Structure I
């Protein structure tokens, strides 16, 4: 079975394309959204999802979230006895999602189409595919999140010439894409974005306001206290969008804190973030060479797009109300399911061709001579310009700066700055040259090929001999080599993961432990409930466990409602 997956910063979803169209699968707790959080318990077992999110409060030192932001880097997070890279943590989320899909259908998942931010770099895309490999599935196709959202909104069924702008603000990333439907082809005209702007940044603004108002220094809070604060502020942020004002009640040590904020103040505090959103919107429209009135629809997706300030920004810039009738948390996953159906050539889907664009300019570092013949180094020479339709292959000819050079170093960069060092270096390739030749005789053709999955291949051909050299970008220090992937896969196989049928019990205990951390006055009662439930679990009597699980869940609901 081929599935579609939205591997998000804060939540992840999985589904497939069936007789009723896109179908999303619930996890063991009955939720469609699985929090992208990983934790390790005292026995060394891996916990994923809602239980892990609750453990961010009660066990912050052995829990981690928002690791999608570090995909494509070598950053490691230590949880208990294990150190995990971002793609390994993502693989643990993928494994949980796959187990949910297999439990729902009885079929084995062999392949996935995974959505990624349109602005993800080459390294981030390769890390996403590595996460799939570490999870034991094949990932041949990545789909950009705005493209997936457009599929969910049915752009492929619109008349030729229809143009959409997709505004995708998730938990950790921001993407904008301009798309057009023409003769069975969904074509992306332009993409722009910010890989470090999302709902978490707006939560940071609210946190800073709270700490400033209450005269609390962040570094004086324990990890548990900080986790409690973030959870309360997240709830307040959701209430703010629905009610126009919100507040939190929180006991910190001997202080009982009561704090309020309204939508007007929040919007004012978030203005720098709103301005950061304007720049990619303007760039995407400029690159697509369109005016606002030439767009048929503007679509909002991503959970953070629910904030009223987002709808206001879009309405002011484009002079109309955006579409958001599909649950913004689910739109990308629903589109990924359609892409999975297209890949499996599902007969219920009309043939649709998806084209995308390269989100960054790709090029190499060169030197030049000024008008006086002096050498100037460090310039960026573009080969593939941003928003070129992919797949794309372009080549340029370069030559050494001097005659009789013995080596030519080709450095590959991505970015938009005219100076190479201000862009992101992807790798470099050394080409041996004949010292007997002039610079012109040692000329090299440099070809860049960028495929539909956002994977870059670099090939250099020495014209004098037709000798070819290929740059293996997997050697980027932020990426795993194939051998490292095999070794990490073997290591992951040895990690203990709780059986899926135990997730409800684990999640309930994690919730009770989180409340124990948060509500000092109720600790004696919670401690008693936790001990009783653990004793019931030890009986292994499934009927008794189900009954006590129901009772404890209801008791915790009542406690949260009244505390």
Structure II
């Protein structure tokens, strides 16, 4: 019997040794990771221009569509040089900061519906489709050719790639990136996009083109440098004082040289602002910086609620809890009055900026964590050891819509358990009274506090005769709900000079006016309450509210201020 001949692997005619399966697997994992990172990075760069909620509408669905499109493009069209697709992705990814900056300048013309769609298609999905194509090509090399020649083989590959991508994308967007940003403050989304493009170039080398394009991106994109941003903003009489990417998004402090006021911005919304105490205003009798929003002064009236026959609580003996901070207008007033104040704020950057730029007094207790978990944990402790508060101010707003988990009957009941027997609470809610969600939230608040509440708007109802019939923003307003823990009517004592702490705004707006009172919803629309497990049911109305809020914000500040973040 002749000895068995060993077949040696013949080299390819072009002399290139094919990569091993291990190398192909590593390359596939790297492409999958880089493509998955593209999605949340795109969302982060869209949020300052459009708001996080409008930018995310249909985003998850479009991700799946883009991945499947790229996979099946590979099934129907096989290029002779698949590496060229990877190189094109690397080059296009390095262009992304320049491209998205150029598109963002037309956000006002594109609007809140077309803008996020067009920007997302160009800055995200144009990367995902060819990346999925490359992943499908790598899948072919790692799997049996005969198996993949049949449609079922591609279907199996498509499912595996799509599921893997979605799991990794979810992990990056909800866990990895939010924890990474506070750890490395200088690592903003633009820088991370350039890092992704460099990583692509290492997988599919395009060194010369990449270096030139990356340099072009760094030069032409103002978002990489605050000094470059201010060069553009000063032409419009605005200055960026500070900025940071935090666990809730993009936070910045802006100042208008024309109108002399300072703002705290969160993505495409405002957390508050103050008219500056300039020398000319001092000559007019100003004593302190004044809030630009009356609603924050109205919240302070929680101190003025008359609980007789119970004796009034001396400020030095009182304690207060603030859920949400903003620039700290109301909490600062409570601290100034000598009230022992605890502030629960999710975003550490908001707290830092409120302290540095809006004079939040340091003599308070700061709890920088999620209010839902903190309130539930605190309220579940033994009653004898549970901290109780005489005043609670509930003022939360994010992404152009209220965070509904902080308005469920479960959360509000836990919050009520933290009040003293004669404690009182003031809640700020921004919404459209014509929407069922707004009416539901208001009824939830009222019912949770045994209908011992009163509701006020922050400004008079303007005549709608001048409004366009298609104007969708006319019913969006700030409301304040005052409730008491013990039975009785909500009424306010007459403020004295000391209650205003030198503020003209407080003197004019702090005491709620009878003509601004609103009736709570009645009838069938006012019977339900918002349960913890029902928050997701109202996603559509929250999206609608966020889109309306975007239009309002575009009237408050020029579009260029929102676009030059």
Structure III
């Protein structure tokens, strides 16, 4: 009996292996160049790449290696778990087609990466996270995106500035202590506090007390716990990525996200919403704006509004001509949206400011030019001003170039992922992307391509000077994505980073110290761009 079971299992394994080998001929049969280094049964797509699972290499570098093999081709094939065909798009023209022009073929952001592919929220915790924009699909995603996009317009961001300025005072007070004592600072720690306080204030309506409290507040403890992945969390993620294994999570009733922390934030936001509705108080923060958006949505169901005449290209590409259905947006969506601002905004924005400060410390000539721009702006303030207004901040061209160069070199997300929702013939090529296929845009690799960014390993804000941008193909800077599924919080993140940097650099400068790493790499065990070592710098008063 035992021998029969073993022989049966071996026979099944051989059968699966033969089927796998047949499947990975897909791109060869289509005449598409492809990465032939395929591991059974994981494939070689970044999702379950053996070097990712073994924590041998960061996702960004794996895809960059593949990209460099095929950079002269407009696209190339890879394979997901069990040989499912995936395609990587290199050509900026095709990237624009997929992300914007032919967006209706690629509406959904995740295929295999979506833990809720079948609306399979097993717990109330998962039900909260399932309502987040990054996981929503199809018509419901369009409803939520169309409703909340007006929250992040320039006009609404102006209302956020006074929150950010108040928190930036706490930031500079904290830095002054280190400067006076001449001790180095951990950039991620200090700017993580700034980012945490900003998001807590603007998106949750609470003071997280990151700078003031001797002990971490409940908000900070729960927020940090959200970002900590245990072995159980990794197992759940792995099961969600491999077709056919999700039943394990269902059988064990494993929540994809931590229930205690999710319920803490749910209770925080729900009580804030209830209090404001009962007392009719307003703070003009993101919660107020989300409540306003829901009410406005009820009054404008079925209408599509034309964009203003001065709408820029990024926003035009991002707009959805979509009629929102009544009842699509509820309080749970508000909670989920605030949570995704925390998850997507805290670490990514804190790391962007951190890397920017590190690069300024390493490149004093760049810092000198940025300080000159900041000093000029500060010297032109009116008598009743202590900080530049929104229009002035957003008009600081060199600061903008410095941040964009930071995002180019240290982009938080190394890839963009889309799933083909209906069969798509690639323009200009006799190749069809089947429905259900995963499409990858290799953001980090494109940002590191010398054809678009000469000497890409050097930190050089001149890459974003107007003349350089005009000579470069569109859709070669993709840190916030492009098209209707681009980052909805882009303006919020950039404003937060700019306010923080202006506040610090108007009083201090960044300098290297013996603990400053020479050339940090992306951590092997992280999907985002977190460094593999602590970024220490010395602060000097100006």
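Values in this text are rule-based calculations from the coordinates and carry no lab data. Note that the coordinates shown come from a computational prediction; the quantities given were computed from them, not determined experimentally. Cβ atoms are built from the backbone, for glycine too; each structure is taken alone.
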Task: Source structure (of I, II, III) for Cα Rg over 2.2 N^0.38 Å, computed value 1.06 - done: I
Task: Structure responsible for 4.7, with distance in nm of label points 7 Å out along Cα→Cβ at positions 108 and 516 calculated and labels I, II, III on offer - done: III
